[in-house]
Structure P
Amino acid sequence: MAERVEVDLGGRSLIIETGKVAKQSHGAATVRSGDTIILATVVEAKQVDAEQDFFPLFVDYREKAYAAGKIPGGFFKREGRPSEKEIVSARLIDRSLRPLFPEGYFNEVQIMVMVLSSDQENDADVLGLVGASAALGISSIPFYEPIGAVRVGRINNRFIINPLFSELEESEMNLVVAGTKDYINMVEGGCQEVSEEDLLAALEFGHEKIKLTVEIQEQLLSRCGKPKREVEPPPKNPELKEAVTNLAFEKIKEANRTPDKIERENKLDELLDSVTLELLEKFPESENQIKAILQELEKQDMRKMILTEGKRVDGRDINQIRPISCEVGVLPRTHGSAIFTRGQTQSLAVATLGTKIDEQRVDDLEGESSKSYMLHYNFPPFSVGEIRPIRGPGRREIGHGALAERAIQPVVPKEEVFPYTIRIVSDILESNGSSSMATVCGGTLSLMDAGVPIKAPVAGVALGLIKDEEKVAILSDILGVEDHLGDMDFKVTGTRKGITAFQMDLKMAGIDLNLLNQALKRAKEGRLHVLDIMEQTIAKPRPQLSAYAPRIIILKVKPDKIGEIIGPGGKTIRGIIEQTGAKIDIEDDGSIFIASVDQKAGELAQELILKLTEEPEIGKEYTGKVKRVTAFGAFVEILPGQDGLVHISELDTRRVNRVEDVLNVGDEVKVKIIGIDVDGKIKLSRKACFASQRRR
């Protein structure tokens, strides 16, 4: 039986329906806002491998081309691998839902969100998250508490809930908040250098609206929700736990106080091998249980050390940033390069400047667009001492790159000020926590090294959280192990003026606004500390572009002149490119971009184009070439494709009997325009130039 619930959000209805479609899935719901509709489905595997000790959650978010009345491009004319937008949206849903599954639940679960209709005004990602929560809620899958999600914008100091795409273009904030009725459990977005107080106010505003989306889900569950299947905790062997603890606890404490990541991991690996070897005879087939007990002991000891001693595994205090070093100009032939190292995390960032031709073309449900600023993040396996096949960027790399790109975007100059396509590549050479924040810092340094006139340097820091029933510790600049065994990963980036991007993931059910406020204050302290160090290396962009970067000249011509510049079959423009070696891009509105590493070549191309588009002007002198001679005068080409007549009476100050006595075909001659008749015919004078010379 079909059920429907509805709530008003910002003057638009949010509608959730179930029971009409996809009834063989274990839970399905459609969510609609405006004419944008998503379908979210969930399915749970019937059996779980007895040896499995992790929760395999798979989230897919796919945009159907038909949703916007489009046919996919390419040879196959069907949807292919997910786009960056689809991957980022899937990660957003995954990170919000994962903490709310019960501990010890290891069944495979697949969530699929499909965008079925797009009005090209409402973003479907937030609808997908609400739909996934609703589908899980009405199913028998053990997901005990529904979550809601909203997008928050701010225009003219007024918060807007679920802003339209057109509104986001004017908004100084684009923030997605997810959470339960009581807590926030996921935050992601970007800002135009807003203050911590403004961001906190936006989170509070968003959470109030989240409660409304949770309430209608609860109405839906009361009508058609299935009883939840009980999760049996994995069986425990108290005798085995005691034996492992007696053998390993002191050595785990020693490992947890080893500052170097590789040395610490080697100690833990050796401990696992030795304990397993010693206990396997008495406790056969217990390798996975021994490993799980050791990991739990490591987690308990690390958290206790932080909460009771205020010390971390590398010896730092909870608010201390690791040692930082910065280098710029490290690669001689790139346009801008930098190495940013923080502790055992290192990013090699390289900035490359291109032209309009290098822009990335994007074709999605919102329509075709182009990107003149890109950031790509790579995480090779050697950065963590591992081996794995290289098969292109994974979801993690796409997500980290999108966060870092969003962080720097507010300070990148507008196209009208700096008409370059900008690409930053961050290759992570070493990783032990928050390589995305190292990418933000390294990317900023590389832009300044390239001479890109960014508004201000951007830095980032990742915060962690360790929380028990009584105590709380917020950690600045977290290590990989603190992310893995802790309760929060909260990344915040910004300038000295304010925040530009943020992303929060939790491993617990949620966090209150008071703790978020404390985390934001700590993030600001850390960010300013990192900026101080970066600015000691390079405080502002270099005054000149790299010698190897193209120089771009921008011209503006009348659109009806474009045909003359291109010429028949592109012959004219190809000739200019071959003659000068410059890259030339012509827009339909008459904008012309000339790019060349050799500035003289660019200036020559500019001169040739200006000659093609120049309008004849009465009183102006030109040097032209004689194209044809007649009995009454000579026709002289003064501009490409434009000639005029020098009448025999205008050839000289003295009387001329024959034109050939003064001019012949092929001669170069200086002439002046003395008239243009109604038909556009140009009257030239050689004699008038003599008079001009005498006056000078």
Structure Q
Amino acid sequence: MKVGIITFHSAHNYGASLQTWAMQRFLTANGYEAEVVNYRNSKIDKAYRIDKKKSSSTMIKRHHAFEKFIAEKLNLSTPYGTLAAIQNEEHDYDAVIAGSDQIWNMSILGGLNSAYFADFGDSSMKRISYAASIGTDELPIGSEVVFQHHLKLLNFVSVREAKAQEMLKNLTDKEISVVLDPTLLLSQADFNEIRVPSDCKQPYIYLHNVHLTGEYEALNAMAEELSARLKLPIVKNRDEILFANELKPFTSGGPSEFLGMISDAAYVVTDSFHATVFSILYHKDFITVPPLKRPDRLYYLLESLHLQNHIIESRHDLHDMDALRINYDDVESALADLRLSSIDFLMNSLHQNAEKSTSLYFDSHDDFICYGCGVCQSVCPAKAIHMETDAAGFSYPVTNEALCTHCDLCRKSCIEKKHPLQNPDIAEYLKHYLAHHLDLYTRMLSQEGGVIPELLNAVFNLGGKAAGFIYDPASHRTILRTADSADDCMPFYRVHFIEPEVTDFALQIRELSSDSPLLLFATPCLIASLKSFFGELPENLYCVEQQCDGYMSPALLQAYTSYLESDVKSPLSAYSFREKKNGREKVQVVFEFDNQERITENYADSCLFQAYHQAATQRPSCYTCRFRRAKRGIGDLSVSPVPGNRQEDFTNDDNSVSLVCVYTRKGYELMDQIRDQFALKPVTEEEAEKVLPLRSLNLTSQRQSLLESLSTAPIRQLLRPFAAKPPKKK
């Protein structure tokens, strides 16, 4: 059985590194093929990044020591820089274990990251959390729904603190176990395989401060007191403070050297959970000063092992040293019982049959598995399904049971079940280009490099039509519109992120493409719905896949535009989230009104756009969308603007460049008709991914707070956390 491990393995933290190695070691020792999912989470890596020009030689050595340990001691998978990159890979794991560490700490990651709930891989793969930690004593406001959703991804759930168990137990129907940290699944002999002995030639007290910054006076005072009583020098893991009897600092060693410092010490003084753990595993005398933050797991562990008298808050509480003598036979006996229950959970999870969720929205009414594409409505022969909107403005199918004939076509057509992803001939026709139109004026008109205008002209030359979505002020949605000339296509150039009106969408496309070519611009999920509806897309239908970061709440847009309309005293007529008339480095969000007034907001300062960009406004299924996050290839081709002033853009002016990806024969033939109008630079699939990496959306408590408060709080107040500057009128 092959088992993947996903955790904070790249954190330059002794506990993070050693718990990863411990889980890997435990699995391999028990006959499993273990591999660490090499997800280099940018939020984690950034915390430990160093500037080689400004950092001390000690910090550089420490950095190298950790990277060496990660590279040499962990069995790593292919590296992944984003969640989307992991999700796009075809994994061969039979099971994935998420944890341990604070992988569910929302303050560390800026929300929950579904990678740490094993949100990747085949549906047959088992998903297990082991000793996961939330890192707080209470759930952040608005996060209950977020946790409730993510816990559905797991087949078996365990946490490392009783408080986490208490906080989560009402958010899932799954049993939640409390288990030991992975390091405690192993023995001293296991860690000796990677231990590097200390180079100290005399007995010493090892002082380990869990934080590399910030003094902890009680901890330092305890070490000073113990040094005076035992007449032993101190080895410390921080440079700043000097002790009266000091041997040396230990500031540049990696995890293996850390094990040596603990194992060779005469005494350990620490506020660290893992320094305490390894003191116990190596049968050391130790004193633990309660950490300033989250001491619960230390208290729980030491009380379980009957070592609670080794938690001492102050040097003034250090009285009878004889009372601190430890009978490690008793400790090992207590630890063996705890270890057994944790191993039972892990083994049972790996070998027990996991229930597979096959429910669709019609059965579960789970918002996260409905895309609102309307294909179920289009295939229903009895016209028994209509679309209704929720408080956020998102559409969901509702069945009129009086009309329903129970033919089950709605379930069979659901794109969540059918998963029509890439085209079957994609390997034959797959091409990637950076492109910009040779005519500057054409580039300036387009939101991207001018490819879309030429695609339109190519279809018009074939006697065809174009179809795309434009903003409809009446419904605060985007509606399908057709055009048969270039002059009618200007609205298609605007970027809209609002959920479209999909009533009879597939039926409309069938009619429009029945007698002449049709060029359709649509998001991946809508193209997937057409594939489900038609089975095989009509020869006359050319689908251009639009870049998508999810649909924004129509109700949120309505609330925001109502606020702007009250200021301008005129109804909104149109908007664009990516206006680049002033150049791609000065992209703006633009609102236009019936009285010809315009409000422009800089891209970075627009509170509405930033709320969208921070994934606080999207449709629930956008956070789990397998179409948007799949390797591009749903349509015949995709055209996306390349952001920013990139070296790969191969142009010096300040207008956009397109990333064009061709997937099918029809896409190749269409692109072949227009290639002479462009400067084209072929790029590999890997280069294309670097130019425009797919972005997975993190569901955060911000979203819950924002959308649930739409009807009760002023929109300016709700959006205030997302932007710094007010909009400007022109």
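Upon calculation of distance in nm of label points 7 Å out along Cα→Cβ at positions 265 and 529 from the atomic coordinates, which of the structures P, Q produces 2.5? Working through the options, I get structure P.
For distance in nm of label points 7 Å out along Cα→Cβ at positions 305 and 329, the highest value in the series P, Q is held by structure P. Tell me which of P, Q gives 60, 48, 45 when you compute Cα extents along the principal axes in Å, for residues 345-640 alone. Of the options listed, only Q reproduces it. When distance in nm of label points 7 Å out along Cα→Cβ at positions 361 and 377 is calculated, the result is 1.0; to which of the structures P, Q does this value belong? Answer by label: Q. For percent of Cα pairs over 43 Å apart, the calculated result is 40, so let me know which of P, Q that is. Answer for the origin of the read-out: P.
2.6 is what came out when distance in nm of label points 7 Å out along Cα→Cβ at positions 145 and 417 was calculated for one structure; which of P, Q is it? Of the structures listed, the value fits Q. Figure out for me which of the structures P, Q the number 22.6 belongs to, where Kirkwood radius over Cα pairs in Å, for residues 185-536 alone was derived from the coordinates. Source structure for this number: P.
I have 2.7 for distance in nm of label points 7 Å out along Cα→Cβ at positions 521 and 593, calculated from one of the structures P, Q. Which structure is it? Structure Q accounts for this read-out.
Bear in mind these aren't lab numbers, they're just calculated from the coordinates by the rules spelled out. Computed from a predicted model, the values in this text were never measured in an experiment. Cβ atoms are built from the backbone, for glycine too; each structure is taken alone.
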